[in-house]
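Read through the structures below before going on.
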Structure P
């Protein structure tokens, strides 16, 4: 991976070159730091020359990181230096509208030194990251929050609201960050700085088409074509391999590598010696089916103990997705076998309807089809007596009704772990005094409303494109690949695949409760049948069981949480209960909270904030 940093406007630091060098040290990844220092604007990029470019064209300076392409309808350019040159020329003519021509994954900083203006942007899926902070009359920016910290005017103050949202979502949703007044550029958005003021606006937004007609045969040829093109472009001229979990997406990408190159694809899988967590059998099925050069590694509890401090420190803010651990070891394995770029299948679920909660929500939505009088005067009164709650079937029916009565998108997180435990039980009263506990629902509603979708499946896809993909899965994979020293690309998130998916009729994404209906039917003659019918699992880490069985990991978790107790963030009584009773009674369920708090404690201690 690669990144960029710098500033525009405001008073420059006393020693601008030294400040830019310090910011550059906060960028993740390897590579030389290339800089352009000016009186009112400075810019630096770090990374491989194939994935970063620093270009000066008169008063325009362009920094570009990623796998960007320039498309204008009649031509297509992928060499970054040419893309930067076209951006500079296009910006002079069209201003921010030039972003319509920029495709692929990228982080962009374009500075107009003569006018003292700047333009920041990230790609449409937010594969690349770009953070920023307003200063006195200026704007500081960087691919990481750690890069921002190198500027003397940047201020780092922990935001309790962000920590609360971390516990709720297991990551911190953008555009906010763990620090007050420091923000992430949202997917498909740009930050325009002019006349001392920064304004955030979308340059692209998803528009779901919901009136399409046709069946599998009508859409399959285009789908297979765009998937092949996306894979070919993701491969480029790099030595590639594929993450292979044995699921639909990773198997598809693995097979497409072989179909595009005509050579055996290289695949890499992670396993766990824990019942109910290991998917290696399906990865082997897919590898054999596509004649892959397959490599495996089994992660142990000892690996987790060794890796957790490094992984927590690798993120510029708390990140609680435990599958970051196997992702790191998978990328590390691929790097050891000489792979330069890994291809991930991320995005397929959020485009084609693959998450199991989509089927659940479809079932819950059926309750609203009953006449209101039947619901309020018959069903709900029958379930109301507390004495009946002891009957399993009644208890299940009551839970169904309680969830089904909630409107979307609040219903989407009805089973949230923090909601279940109760915020007052987990956090101290002083901590909660500075928190808006309703804000997670506001964050879910924003993409729900912005999509303007009418079908339930597209409404859910819009939420997950933001909260599951842009804020969670993509940072997980990109940052762990950075830590392992490998580049990464995502064919499923190619603009052509995204465009195809948003125009696919809703009933082809979710047919009743059949997930990924079109995707699986269209690739039935390509994927192994076992992969098509398997239940979704992924790189889930057996956190709870290992916290119970592996003393060094349990000791690490407990020790990491003590700082949260002493800082007055988490209630000591809750921590005591979690270690003594919670993990003992339901390790898989409460292990998630133990992991979240361990990572939070590790991150805060490492940052010394």
Structure Q
């Protein structure tokens, strides 16, 4: 029997304030969400749907797909009740954008977005990328999975909502491999929010692709990864490995991965939304996978199949949401080698939707977890040794013209630079330009002492452009410098969008750095792009400094991944830059 996701049987599609109940042909009654997802999904803020639910929370693109199914791009209309004293007004106009000349490569093939019965899906976005040697892997949310029944007779796993592309020539061209390999007949499907890592050992190159993993029959929410090996012109992937397991009523959201090539481990940070006081508004957790010799294709992960977390980075607040966790690891010799750092946003979405949070600061927080805490199979510490935070002027109430997501996020991206002795975060912030600038804050590796104590440093020019948002930062170059990429608009009253890069950023700078290079060679007008998913161009972009098999485990070549609308549909693109 062909498996179909429950949300496809009763789909609410909203256009403006008009709500239509669509029941596919042959379906005699609406099937509800699995019980395991009902409590979580009832709290998620959905575009065009109001009023805001009780104890409202924002959630990832993958969570939106799991809870609401396909959501089609249309005018934004938020009808939820804002907190007392808050008001909103949204408008949009368009204007032109400058030209550029970077080489851009589509990592996907539009021909893959067609189901077995000839239905085309619209939307591949929210990318992650990693590279090692001549190999590059990019993964993304793939709307084709909404419409392709299980199993896919083509063998391309199109029923999965996580897609991937592979390059064996340094990103000059890609092969679209369809969906992430999985046995969908079990009722489990990959549900997007991908993260990709690369690991070289000897002459072998491995890639790890993690994603949300949900049972559409029971609603069990887990995290899984596929371990893959690149050889010649082929990427061969094993079947899924469990990273972390959700207890009944949990939703494990927004996972992201980093690699420790010295100790041969993967670390995955994520948010657990659950039914307990600590988890109801988002508990930040860390999982660990051993990729020691012999385990590269069968990682041993903790917590794995246990619903008990391996390491709690930050217990949840009783009222205010925590979300958007990203990890980084120190790989260089020294006192902090193998230490893990996690950054996340506090009081996102709840700052305007939950009364008790309207007086709480919005912050991006950073935690330091020593390697000595991260013992196997059980962590030996109850929490991080240090934490710190930086105030954020949040953009989560912004309407970004052409971006069909509400609320916007200010999630921090993080990287460690051992040559400079820093861990740095970047994020979009509205304190100066109302539609955002990219800011940098760095901390010492031990103690998390801020190195820009007066104010964070802008990485774009205040005199140019009208909007900067959704930055990417993963790993420092061999020299310890940072490469930050982001969406940019030349005017605040436009949906014309490009990707720019600020390369060779010294993490200890105390004044602005605005040497920005255009990455895209064609501007996307997101008011004129057809999409079946929200967000149409994702919750995040990504970049990656190429991995090397020996210290410092990176070189200078930078790979950039983003959602591009030049084809009239969101597609995952890639470009290669010379970093510093």
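Readers should treat all values here as calculations from the given coordinates under stated rules, not as data from a laboratory. Just so it is clear, the model here is predicted, and its values are computed rather than measured. Cβ atoms are built from the backbone, for glycine too; each structure is taken alone.
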Item checked: Comparison of P, Q - label where FRET efficiency 1/(1 + (r/R0)^6) of positions 499 and 555 (r between Cβ atoms, R0 = 25 Å, to 0.05) is highest -> Q
Notebook entry, point to check: Which of the displayed structures (P, Q) returns the greatest value of FRET efficiency 1/(1 + (r/R0)^6) of positions 315 and 363 (r between Cβ atoms, R0 = 41 Å, to 0.05) on calculation?
Noted result: Q
Checklist line | Structure (P, Q) behind the derived value -0.93 of log10 I(q)/I(0) by the Debye sum over Cα atoms at q = 0.11 Å⁻¹ | finding: Q
Note to self: Of the structures labelled P, Q, one was used to calculate helix-only ellipticity at 222 nm (-39500 (n - 2.57) for each DSSP H run of 4 or more, over all residues; to 500), giving -1000. Name it.
What the structure shows: Q
